[in-house]
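Each structure below is given as structure tokens.
No lab work stands behind these numbers, since they all come straight from the coordinates. Just so it is clear, the structure is predicted and the values come from calculations on it, not from any experiment.
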Structure 1
Amino acid sequence: MPTPNLDHPTLVHLKRGFPNVKLMATEYRGQTTVVVPAASSHAVLAFLRDDEACAYNFLSDVVGVDYLNYPKEANDPAVKGRFAVIYNLVSYSHNQRLFIKVLLDPSIDTSGIEADPALHVASVTDLWPGAEWTEREVFDMFGIRFDGHPDLRRILTWETYPAHPLRKDYPLRGRGERETYKVVDRDSA
């Protein structure tokens, strides 16, 4: 397997700005991803936005990923985490794109409806106000909570929905939501 060419210009600035934080960079098909510990994610993202050498002034997207049953290197603790929050950053002034990945490992069984205290990451709505909706979507679909979010509530399912449907341990046919869902027709609406 060839060694990835990690010559993204932002990596030098990240190493300089965070010498004591364990960062891991990967590249796939010309796209660079930096894996950041959850505790340092907000500081790293603020640095990438505010540092003039980086100037990632546009947050293109925030997405969630469930890596359940995904093959991992068992001896590499840096890639530990079933869930990931991925930030797609763009610097228009430097014509660069960078992905920041924050891995989270659940502390309880995720097939239930309980909120997991380990699935928390700092909100970036103070850095990019447009993250409000995408963070709500990740919360709704995966159950990852964004600390400091101004209005963290469901956005795609109803407020009392009993689960997070994009988790891979969620049954494909649901847990009876269709059978118990109240049908509203034109006359009763």
Structure 2
Amino acid sequence: MKVLFFDLETTGVLVNLHGIHQISGAVVIDGEIKEKFNFKVQPKPGAKIDAKALEVGGVTEEQIMAYPPMGEVYKHFVAMLTKYVDRFNKKDKFFLAGFNNAHFDNEFLRAWFTQNGDKYFGSYFWSNSLDVMVLATPYLAAQRADMENFKQGTVAKALGIQVDDARLHDAEYDIEICKAIYDIVSPYKL
């Protein structure tokens, strides 16, 4: 099984207005991490930038605008994907995996492909994904009422995973936490 664990940091929460400024993750094939990645990327041209979103991510507008251009990073990202998936084989694709990815990250990643002139997102990824937040729900259902929220850091702590709060909302760190949660809550071992 091929899984792309990934996390994004964006300039806001609206896929049609905001853009990606960081994409990190790990390529996992048959349970083995084959490659980790951490791309800093200049948001799409014309992207709205929400100062609060950048504050959450601990970056400034000046920093993200100095990142490599979107098209350049996109080429590196797709080159990495094609090392592991034959986009012309309908039976060879990644499952996308992340924390709350089905609701948020997947949409931004799909839009990022379109923004880069690539309409073949589905050639790399299955349409259904592994949402670690959803997998954690039944695992923590009995204690949910006592939890402050169901954010990734809170869920990780409830599972006994050590979390450095100062590093949360860095996509590279968040994907480490996500994978650790998955390894505990998923009945499906990769």
Structure 3
Amino acid sequence: MTILEKAITYALKAHTGEKRKNSTLPYILHPLEALVTAASLTDDMEVLAAVVLHDTVEDTGISLADIEREFGHYVAWLVDCETEDTIEYETEEITWNIRKQESIDHLRITADKNVRIIWLCDKLSNLRAIRRDYDRLGENIWNTFHMKDPARQAWYYRTIAELLKDDLGQTDAFLEYSRLVEEVFHSV
């Protein structure tokens, strides 16, 4: 079994029973969608494994130590670069700005292009889902998020675009990402 096949199996088990926000679809479709996009940008099996595993630490009972033990230091490091720190004793609604700013600061100083690939693939998948849900729910979509202010959501996704454009700006994935940012946040 390759590292990628192992990661797919591992993520499938870790995300069993989870559903995507505003959907009845299994959550695992999100990391698999991100994987398909990543495979158009790289054939590095460790990077592709990290794409599939990118939400396991943040959203399941899996630890970074578990990822490192199963997949090695580099894959664990890549997953960590995509994992938001939790702030104990506060709700996700209260800590949203802090968590997003810390994530952006980390992306800003990271020199590894593979980290940027993972970010792009994850956030592109998120934007595709937001776009689909926006078409269905309209402005009510923002009530389904921890951060209900579309201007703050726009700030986050636009800042990511700025940070990714130098390395990935000519890729189809980035061009789609940029288009979706403008479509979703056109009025903000």
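Things worth noting here:
- For semi-axes √(5λ) of the Cα gyration tensor in Å, for residues 83-130 alone computed as 30, 12, 7, the structure of 1, 2, 3 it came from: 1
- When helix-only ellipticity at 222 nm (-39500 (n - 2.57) for each DSSP H run of 4 or more, over all residues; to 500) is computed across structures 1, 2, 3, the figure -21500 traces back to 3.
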